[in-house]
Structure P
Amino acid sequence: MLRGDTETRAGKSRLIFQTIGSPIGSGTAQPTLAELEAITEFAFKSRVGLLFLDECLKRGVELGPKARELHGSLMARRRETDRVVVKLARKLDEVAKGEWVLFKSIKPFAATPNDTDWFPFDAGRHAALVRHLTEDGSFKWMETAPRQTTLVEEGGVGITDTTKKGGIYYIDCYVAPSTDYFIYLDPRRMRNHVAHAEIDGYPVPVLQPHVELASILFHNVFPEKSFSIESYYLVKRYLDLMEEAGVLDGFVAVCREQKVEYACAVNLALTREIDRVQFGLADARIDRLLEGLGHAGLRIAGFDAAGAFPYSFPAGVFWRAFLSKQRDRTSFLSTLNQFFHMLNPVFFVDVVRIVWRRTVRGGVYEQN
């Protein structure tokens with residue numbers, strides 16, 4: 001990447017941070033009309049387009065044509081996704097109320113939604129529940145992966161494809177939260193960690209804040225291998241919610257139970273550095289959690305909190321998180337299953353291609 005491009009992206013990142021602030025809503029920057037037009041697409045790709053523009057509007061910042069168009073489209077996308085989520089929840093509750101949960105789908109602030117992810121607590125019910133969703137045509141089959149089936153809500157038929165561009169209509173129905181055959185969250189242990197988010201007046205089951213955050217933070221490292229501006233705000237907001245609920249220590253317990261201490265600590269270490277560099281803050285909660293996770297002095301070499309985002313985790317962090325997770329029996333057995341299926345040359349090539357993109361070429365996830 002050219003130095004000039006990196007510096008430009010770093011400047012855009014800083015303007016976004018200073019406009020949103022920490023905590024959210026405390027920002028002091030007032031982007032000019034020209035700055036907004038130049039930064040709007042970057043904010044969207046950084047997964048904070050709606051949050052950023054909402055904060056601008058709250059402070060009376062004038063939006064140019066590009067920013068107004070994006071804000072309108074994101075608000076419409078939010079409303080339509082909420083409709084699809086509620087429809088999914090009602091349909092699943094007909095036959096499995098209390099037996100399933102959303103994860104990585106509902107954010108604790110204004111956010112651009114992507115596909116909707118859910119899993120049953122009993123993996124054995126996955127196939128029957130997918131059939132229930134599709135039997136009346138409300139949801140249509142799109143593709144099947146090793147541990148998930150992707151459906152499309154009927155309103156998206158004809159306008160959706162496997163890139164999942166635009167989110168809204170895509171439903172990922174997981175047997176268990178996983179990447180290919182590798183399971184990174186044991187669904188059987190999640191039954192007692194459910195809260196509810198009210199969407200359009202309907203209570204939708206979601207993971208409790210400390211469990212949701214653990215899931216998101218591991219997923220950031222493996223397989224996404226990236227830390228975005230949105231990642232920072234997710235950590236900070238979930239810390240607020242965890243503190244309010246008195247479950248900060250519960251977060252450490254879940255991380256230890258699921259064997260994701262290192263991956264979660266890496267994310268917290270980056271958040272701590274962004275606090276210091278971007279805002280001059282020191283969050284005692286992060287120090288407390290890092291100590292509880294056994295990584296009090298953790299630093300990620302080469303990470304520049306004043307630099308460009310999204311940040312791509314080094315390959316060493318990526319693989320250490322994976323290997324650390326192997327202490328969990330469920331994940332270890334699923335890894336053996338993954339290796340067994342890689343004996344198929346076609347599947348082996350596909351996995352190698354994905355690993356190459358993530359660990360060598362440095363590909364990171366961007367909003368689409």
Structure Q
Amino acid sequence: MNEQLSMRQIVFMYLFISLSPVLRQIPTALADESGRSGYLSPFWSVFLILPLASIIILLIKSFPSLNLYEIMVHLIGKVFAKLIITLYLVWIIVFLTAKMNIYSLTLQFTLMPKTRSDFFMQIMLILVFYALLRGSKTIFRFSEFSLGPILLLIGILFACAITRLRTDYLLPVSTINLPSTIKASTSVIAVGGNMIIALFFADKLGISLTKKQVKKFWFGAIFFIIFSFVITVFTFGITGAGLTARLPFPFYITVKSISFFNIFERFEVIVTLICILSDFITICISFIILMKLIQWLFGLEQVWFCFLPLAIIVYYFSYFLSSTQFEFNFLYRYIIVNMNLLFQYIIPFLLGLICLLKRKYIKKQY
């Protein structure tokens with residue numbers, strides 16, 4: 001199978017893996033940190049997400065057909081590149097364990113409260129292994145074909161819920177609360193940084209970026225910000241910021257009160273399935289990136305034999321890091337969010353700065 005990817009597939013993958021945290025974690029984090037005004041936080045994320053998109057485009061254009069590791073080798077040398085790759089490897093493992101935990105906790109909170117979490121994790125790892133056998137192209141295509149119907153469904157939910165929105169849950173917004181909305185925007189920014197997957201798969205995008213591809217990438221970044229805003233307004237306006245801050249999955253509770261023209265109900269089950277699909281694809285992509293990091297770090301040609309030991313490490317490490325909703329909330333807010341800011345923003349921004357300083361030299365090579 002041809003493993004070349006298109007920018008369209010990268011953008012669809014970025015949006016697809018962002019579905020789960022946007023529906024499940026962002027409303028809770030924004031309500032907890034900035035109260036009723038939290039729905040304004042997605043707009044502040046523009047000041048970091050869009051510059052990150054510019055940096056990623058700059059790096060891909062400056063180093064066509066090269067992935068993140070190869071770009072770092074050219075910019076900072078092989079030794080520092082391997083050091084940063086090692087740090088990325090640690091980050092991905094921690095991120096994977098957190099994602100495995102929140103996936104199992106979601107199922108326990110919604111559909112199967114009496115089922116042990118280890119059962120969910122084992123089933124997920126088996127499905128991920130099967131998906132990886134089919135190839136990364138298949139995973140990207142699944143996201144590409146599934147995202148449209150999912151967004152259509154969410155649009156129908158929003159249309160059905162407009163009459164239930166309470167303006168007193170959203171207004172008035174006081175200027176005193178604006179600083180807290182800026183601080184809370186880190187939760188949105190930490191998810192929006194998922195677009196750096198483009199750098200890990202940049203060697204599959206061809207030798208150059210066209211204007212059309214760049215526009216698609218910008219569209220993905222802007223759509224994510226708008227989508228985060230809509231979901232937060234949707235959740236706050238029906239459930240209320242106070243209750244949203246205390247619930248582990250407020251969007252699930254929100255849609256329980258919605259019916260489609262008083263005919264179809266139980267939409268919350270579909271919302272859970274959407275999150276599970278998003279988690280599944282996120283875990284698949286994270287394992288692919290993890291194996292890429294190992295391949296770059298040790299110069300291996302084949303890394304498929306690494307899946308089983310890596311799966312065992314992630315499985316047991318998930319119990320060490322967090323096994324309850326309270327532990328996960330602490331892990332996500334104080335570790336995952338900050339690690340995401342470091343690896344999704346600070347390091348790419350530094351690489352972009354070095355790229356700009358060495359631009360004349362780079363142009364001579366490419």
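Any read-out appearing in this document is the output of simple, stated calculations on the displayed coordinates, not a laboratory observation. Note that the coordinates shown come from a computational prediction; the quantities given were computed from them, not determined experimentally. Cβ atoms are built from the backbone, for glycine too; each structure is taken alone.
Structures P, Q were shown, and relative contact order in percent (Cα under 8 Å, 6 or more apart) at 18 was computed from P. Upon calculation of Rg and Dmax of the Cα atoms in Å, for residues 112-295 alone from the atomic coordinates, which of the structures P, Q produces 17.7, 55? The value was obtained from structure P. Computing helix-only ellipticity at 222 nm (-39500 (n - 2.57) for each DSSP H run of 4 or more, over all residues; to 500) gives -15500 for which of P, Q? Matching structure: P.
For distance in nm of label points 7 Å out along Cα→Cβ at positions 72 and 256, which structure out of P, Q has the highest calculated value? Spell out each step's value before the answer.
Numbers: P: 5.4; Q: 4.4.
Largest one: structure P.
As an exercise: distance in nm of label points 7 Å out along Cα→Cβ at positions 80 and 288, calculated from one structure in P, Q, equals 3.0. Which structure is it? Of the options listed, only Q reproduces it. The maximum of distance in nm of label points 7 Å out along Cα→Cβ at positions 248 and 312 over structures P, Q, that is, the highest value, falls on P.
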